[in-house]
Structure 1
Amino acid sequence: MLIGKTRILELKKNLKKGALNLILNCAELTPNQRVLIVAENEKFGWYDKFVSKIVKKYCTELEIPANLLNIEEPSKEAAFRIKELSGDYDCIIYFSRLGDLQRFENVHSCNVVMSYARNIEMLASQFGTTNYRAHLDFKKSIDQVFMKAKNLKINCPLGTNVTGSCSKIFSDNNDVIIKRFPMVVHSPISASLLNGVVMVEKFLTSTGSSFYTPSNIKLNDIAKFYIEDGLIKSIIGNKKDVININRHYNYVANKFKIDKNVVHSLHSGIHDGLIAETIQCHDPDYWSNTVFGSPNYLHFHTCGDYAPGEICWMLKNHSIVVDDCSFWKNGKIMFNNFPILMKCLDKWPVLLNPQKNYF
């Protein structure tokens, strides 16, 4: 019984820490600012019904007036309604996929935060409680490495072998228009001058950029995507898989009137507090759009000549070499090889020693 009570007290303490991290360090809200919290119905499996209420509770305690708006699946109607409401608020916090769909263009009249802490367990874990500013600084440090890089080599245990020039980094002050909580990826790297083969297993899933059905397809075997200068040139694999892959790419490309063969960019996850093994694969789209923030995964944006495209390839335990220096090795970031990363670690030691506590 004592263990149970201790566990509950610890959960409450860390929930408060995670909520304040979002409210103060990320959203940077101050007393009397108004916030709208958008919560997606938990029946769709992406967010629980508690995490948005916890954040509202601590906003109220901080004398930040907060309203909770419950919505269903992402829709144009919901997006329009929230856009109209945004003029009445200083900030909107999304616990909904709808916020992710709009992450590259802020159509709101106020600041916006998109939360990837999908439930109270994630908010109370190291994923939610580590100071937001630590991973913001970390992202900027990683971006600096890629900005100075000339050549890339990308491999994975399945046989991925991609090489080419590091020609462009898609970055501005915040990488995207809205804030993401936590900061989970570095800026995307252009794939326009990359060549080789990318090995993809299990699923093709959406990038979370648009809402379409079906959002994923299952692969029976490993599919080999051969690319030249950032374009898909051929696909080799199980005959049925190849037919399904081509059908899926044609469907998405026709739906959004985009070039199906473009491999636009790639990035890795940077938040070691996200324990990918705890993310259940009950929905492949939910799985890929949640674990992408883990350093164990590399995420290619394909199908569409824009960030982030519409179909992603997920690589597990990848390795990245920049200018003959190992940056990622088997899904682990090689801090010691880059002075700028070590300087960031000196400022934020928690980046090297995360307390991986899931409740």
Structure 2
Amino acid sequence: MGSKYESLRETLRQRAKREFTPGAKFPTQRALMAEYGVSLATVERALRDLVADGLLMRNQGRGTFVREETGAGKPAGNQIALLLSRNVTCNAHAFYAEILFEINDRLSAAGCSFAYFYTDEYGTPRELVHRLTAEGRFRGAILINRIPEELAIEFKRVGLPFVVVDNRMESPGICCICGKNEEGAAAMVEYLIGCGHRRIGFVSTPLHTSFLERYIGYCNALLAHGIAINHAVVQRFFHYESAEQDLAKLLDAPEPPTAIFAANDAMGIAVCRVLRKRGVRVPGDISVAGFDGDDISAQFSPRLTTIEVPRRKMGRTAVAALLRMIAGEEAESVMLPLKLLERESVLNITLQ
């Protein structure tokens, strides 16, 4: 992969200088895939490097363009680095799509371009930060989701303005933009208890960042009502590809849950599908709730009760905080309130 993308990158570098005038629109990713017979990932990585080098620029909704200044070593100007963990995707309907689209729109409106980087592509945190700060190409950075705290500390050390999105870090001086995950999870458990459920299961992939906070909120709400944590109905290592086996622990427990709270909507829908395959009715036999407020949660049948995360506001708030920091002002962390959406996947058993 490395040699192929590097070869494509240098081919596109020479092509941009030779065939395109400053400001001209560059071919689309899909056109480049077809022309060079390479994968989307290879094209994306090659273009990201050329954006980072200041040769190209991206404009959300319009495409990729050759920069006005294409000379070697010239700074890119108002470039912002977007640093992503591998689970972040901008595919339509994915959790981070709305956050990234809003970030891109706000940066474009402020006259800034952006370049994506996956944090595992460039060695150690210090090596990555050195790459981004070399020759003054970037004015700031936005770190999204499961970013190592060492990377944030390295940005702080070199003095490059940055904000962290959807990941709460406790180190002083780090501006984090997050949802109130613990509070939202606790609100969901309170709601389920109010509907008469006391055996409430929890399903999550391994507990990192926001999922860990949601699990803590789940536990705290149960304990606040005098309900012990029953690990027989907790699955913290759920895998989509083995959903039936992973959920068997909960569903075959001596006292199975009357409600299952999933750490996000995708898992909630996976739970519903496994239950349906077992002939278990949702919500007639077991209620199911999710988290995030994804579009798919409202399109599934039954519509999923969930906690809505204000993702567009998260993106807007992150850009506003970063621009203040670039201007030399201080920016404080922001915890955004979440909203419970009551739908058909939860049954109030107190009314039966």
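Rule-based calculations on the coordinates, nothing more; no lab input. Given the structure is predicted, the values throughout are model-derived calculations rather than measurements. Cβ atoms are built from the backbone, for glycine too; each structure is taken alone.
Can you say which of 1, 2 returns 1.22 when Cα Rg over 2.2 N^0.38 Å, for residues 267-306 alone is computed? Corresponding structure: 1.
Largest in Cα Rg over 2.2 N^0.38 Å among the labelled structures 1, 2 is structure 2.
Thinking only about FRET efficiency 1/(1 + (r/R0)^6) of positions 99 and 163 (r between Cβ atoms, R0 = 25 Å, to 0.05), which of 1, 2 has the largest value?
Looking at the calculated values, the largest one is 2.
For the structures shown (1, 2), distance in nm of label points 7 Å out along Cα→Cβ at positions 155 and 171 is largest in 1.
For the set 1, 2, ranking by distance in nm of label points 7 Å out along Cα→Cβ at positions 179 and 243 places 1 highest. One of 1, 2 was used to compute helix-only ellipticity at 222 nm (-39500 (n - 2.57) for each DSSP H run of 4 or more, over all residues; to 500), and the answer was -13000. Which one was it? This figure was derived from 2.
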